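Trainee: Several structures are given next for inspection.
Each reported figure results from applying straightforward, stated rules to the coordinates on display, with no laboratory input. Everything numeric here is computed off the predicted structure, so don't read it as measured data. Cβ atoms are built from the backbone, for glycine too; each structure is taken alone.
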Structure P
Amino acid sequence: MHPATGAPRRGGRPLEGIRVVDISSSYAAPTASMYLADMGADVVKVEPVRGDDARGWGPPFLNGEAAWFLSVNRNKRSLCLDIRQEAGREVLFSLLATADVFVENIVPSKLAKLGLDLDDLRARFPHLVVCAFSGFGLDGPDTSLPGYDLIAQARSGMMSVTGADGVPQRVSTALSDVAAGTVAAFAIAAALVRQQRTGEGEVVDIALLEADLAFMSPRIASYLAGDPEPSPCAGTDSVVAIYQSMPTADRPIVVAIGNDGHWRKACAALGLDALGAREDLATNAGRRSRRTEVVEAYRTRLQTMTADEALEVLQSVGVPCSLINSLSEVVADPQVTAREAIVEYDHPTAGPFRGVGAPWRLATDPADRRPRLPAPLRGEHGHEILAELGLDAAATDTLVADRTVWLP
């Protein structure tokens with residue numbers, strides 16, 4: 001039952017019948033609303049009159065549409081609304097009265113100035129699950145600071161363990177954003193379960209910093225337990241003794257000796273019998289204490305083999321290993337292709353667009369993994385969304401004339 005209207009929930013996808021109003025921009029919060037949309041929710045993307053900032057993130061552009069924007073906004077409807085104006089906020093509040101979830105990523109110190117104080121929202125819409133994204137959370141000394149993926153990677157310590165030769169580097173994708181968006185989608189879905197049972201809303205507080213801290217959890221725990229301060233070393237300092245890239249005769253691979261059984265099998269498969277028989281190397285702790293020796297022995301042996309030869313030998317005995325794929329290899333990977341992990345759909349302006357689909361499978365999912373809706377054009381669904389709120393043509397024309405709403 002919808003907590004505001006009492007209407008029954010129906011539909012095949014888990015979140016069909018759920019409405020999400022999302023005023024966020026950029027990448028982290030839109031990731032969360034996209035995943036909710038993938039699960040069947042009706043996501044109304046409320047953009048500034050000028051459009052989401054991510055619409056300008058390029059190149060590459062496909063007929064003027066930014067690939068970054070297209071990659072994170074499928075299955076959404078767009079309304080361009082100036083919520084800085086009182087009339088715009090009234091339209092937003094009308095939307096929230098029909099919604100189950102509200103997603104925003106405004107710097108916390110600016111919420112009240114926009115008439116979106118979270119306590120006031122909870123009092124006005126007690127059923128609403130409000131998800132507040134920020135760089136550092138809703139409280140603490142740095143709550144008013146803006147945050148981006150780069151800032152979160154730096155501040156979380158992630159960059160301090162990434163890179164080579166002591167030079168910190170950013171993980172070169174929107175890691176913090178996708179992590180925070182994924183965590184938020186999980187937390188929102190959990191809050192919705194309770195909302196559907198009790199009618200009670202929630203505030204979900206998501207910080208980019210803490211999403212990255214979750215990635216750093218094992219490293220932080222190890223440091224607090226006595227490990228020395230790590231530094232960028234090309235990933236050669238794993239808790240597992242051999243868990244890194246290795247050169248071969250033609251191109252590098254990665255090898256993960258995850259347990260003692262892998263160690264024995266790998267040594268036997270590579271002809272390193274004497275190494276595999278040593279008692280002082282029988283455990284991971286022993287191998288870690290002699291990491292330089294162990295790694296050098298493997299590197300020396302693997303450099304006598306091509307990557308394909310090394311992978312065939314190691315995979316034949318069940319040792320985890322892989323090529324280090326370029327993106328051209330990723331999109332052609334037989335496993336990626338077989339799983340339809342990359343989906344293609346037609347966009348009305350961009351034309352054919354290919355991007356990563358939802359990173360899960362449900363047994364009840366349709367066989368066709370293409371999105372229900374392509375990423376929206378700027379303000380594309382404004383007329384229908386305003387009509388759903390009961391606004392007639394005259395009221396809509398007034399909002400357009402006052403530049404409260406932009407319609408294509």
Structure Q
Amino acid sequence: MDLPVGISTLQHTDRWIGAPLCAILTLLRKIFESAGPQGPRQVQRILFVKFAEQGSTVLAYPAIRRAVEMVGRENVYFVVFEDNRFILDVMEIIPEENVITIPTNSPFGLALGALRAVLRIRKIRIDGVVDMEFLTRFSAMLTFTTGAKSRVGFHTFFGDGPYRGDLMTHRLLYNPHLHTSQIFEAMVEALTRDPAVLPTFDFTPSVTQPLARFRPSPSEVDEINILLQRENPRIGSAPLILLNPNASDLLPLRRWSPLRYVQLARRLLERYPELFIAFTGAPTEAAAINQLASDVASSRVISLAGKTTLRQVLVLYTRSEILVTNDSGPAHFASMTSIQVVTLFGPETPALFAARSPNVSVLWAGIACSPCVNAYNNRQSVCRNNLCMQAITVDDVFEEVTRIYDSLKRSTSGN
């Protein structure tokens with residue numbers, strides 16, 4: 001399960017070019033940057049750096065809310081890869097014009113886009129930056145070149161992670177025992193502390209945190225119902241379970257076998273004669289998803305891959321009962337709605353990365369080599385055979401889905 005060329009190139013570039021550049025920038029910092037005033041620093045404009053993984057952006061919602069409380073909504077900014085800005089617009093937590101995007105269509109486009117982003121950030125006069133990209137060098141370099149006087153990010157004090165220089169003013173230790181959303185919240189809180197005392201600071205992250213919510217308009221709901229009716233005129237208002245067979249290209253090891261999705265669909269349709277199944281996926285996956293839907297061999301199966309926008313997918317979640325998905329963006333997008341979500345974890349741990357919604361159920365085999373990817377290894381793994389995902393059986397998922405669906409039926413009949 002090799003990474004796609006584009007992502008693999010970015011990771012190798014970050015490693016082999018990023019490390020020496022971080023060293024050079026660290027030297028320049030020691031020569032030209034003054035120590036700054038003692039004590040906590042007041043910030044007026046906060047920038048978040050989170051290039052990829054829209055699911056993590058959903059987890060950052062409490063942190064972004066805290067920043068809004070500190071400096072006001074109009075003074076919170078976000079820099080992100082162009083393909084990943086969608087969820088920020090859906091969350092509606094900061095103004096759309098405050099989202100700064102960087103294209104990734106080519107190495108040249110990436111470099112030029114990063115330069116333009118830095119120039120715009122410097123023009124805005126950002127004075128506080130929160131680098132949420134764990135331990136990547138590219139984000140550390142961009143954070144430093146913004147010129148912000150307060151820069152929060154993770155630092156490898158004792159070689160406990162990839163080298164990324166010494167470019168942060170507020171240096172934190174990555175804590176692998178805190179959920180990602182709590183880590184992000186702590187990073188914002190660090191802006192209020194004296195950098196001289198960090199990474200030690202007396203802050204206890206919230207156990208219960210506010211969740212981002214997606215509320216479609218009536219016309220958007222009508223649009224999805226029309227789409228479903230067009231794809232299968234028999235569906236009407238029948239209950240719908242969604243299957244999302246893909247995992248993001250960033251970590252193909254997270255994929256559960258497509259054949260198992262077919263087997264799961266067949267068993268659910270046999271168990272519940274009133275039920276419809278819909279397969280979801282991106283336009284690039286349409287051919288493969290269409291084949292899976294065809295393999296189920298049922299008139300109650302719909303393939304929606306490539307037939308919806310990302311926003312329409314969220315509307316679809318509000319129309320459906322359950323989503324079954326690998327650990328990927330859709331699991332977090334769905335947590336913004338009322339749908340029940342069954343998330344399959346393997347190379348990463350749900351203790352750190354599961355969506356925080358009470359509507360989320362997690363299946364994780366917990367075999368000895370899992371989790372194998374983390375912040376310390378830059379989310380990379382030597383594994384080429386995802387036994388952790390293979391250990392989750394069709395029986396496991398079927399039992400969990402039927403438990404949830406039966407509970408939903410009981411609550412509906414009791415009303």
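Trainee: For FRET efficiency 1/(1 + (r/R0)^6) of positions 111 and 167 (r between Cβ atoms, R0 = 41 Å, to 0.05), find whichever of P, Q sits highest and give me its label.
Mentor: Sorting by FRET efficiency 1/(1 + (r/R0)^6) of positions 111 and 167 (r between Cβ atoms, R0 = 41 Å, to 0.05) in descending order puts Q first.
Trainee: Using the calculated result 1.8 for distance in nm of label points 7 Å out along Cα→Cβ at positions 15 and 127, pick out the matching structure from P, Q.
Mentor: Working through the options, I get structure P.
Trainee: Supply the structure label, taken from P, Q, corresponding to helix-only ellipticity at 222 nm (-39500 (n - 2.57) for each DSSP H run of 4 or more, over all residues; to 500) with the calculated value -10000.
Mentor: P
Trainee: Also: For structures P, Q, calculate distance in nm of label points 7 Å out along Cα→Cβ at positions 71 and 359 and state which one comes out highest.
Mentor: Largest value of distance in nm of label points 7 Å out along Cα→Cβ at positions 71 and 359: Q.
Trainee: If Rg and Dmax of the Cα atoms in Å is calculated from each of P, Q, which structure is the one that comes out at 25.3, 86?
Mentor: Answer for the origin of the read-out: P.
Trainee: Can I ask one more? Using relative contact order in percent (Cα under 8 Å, 6 or more apart), single out the structure from P, Q with the greatest value.
Mentor: Top value of relative contact order in percent (Cα under 8 Å, 6 or more apart) goes to structure P.
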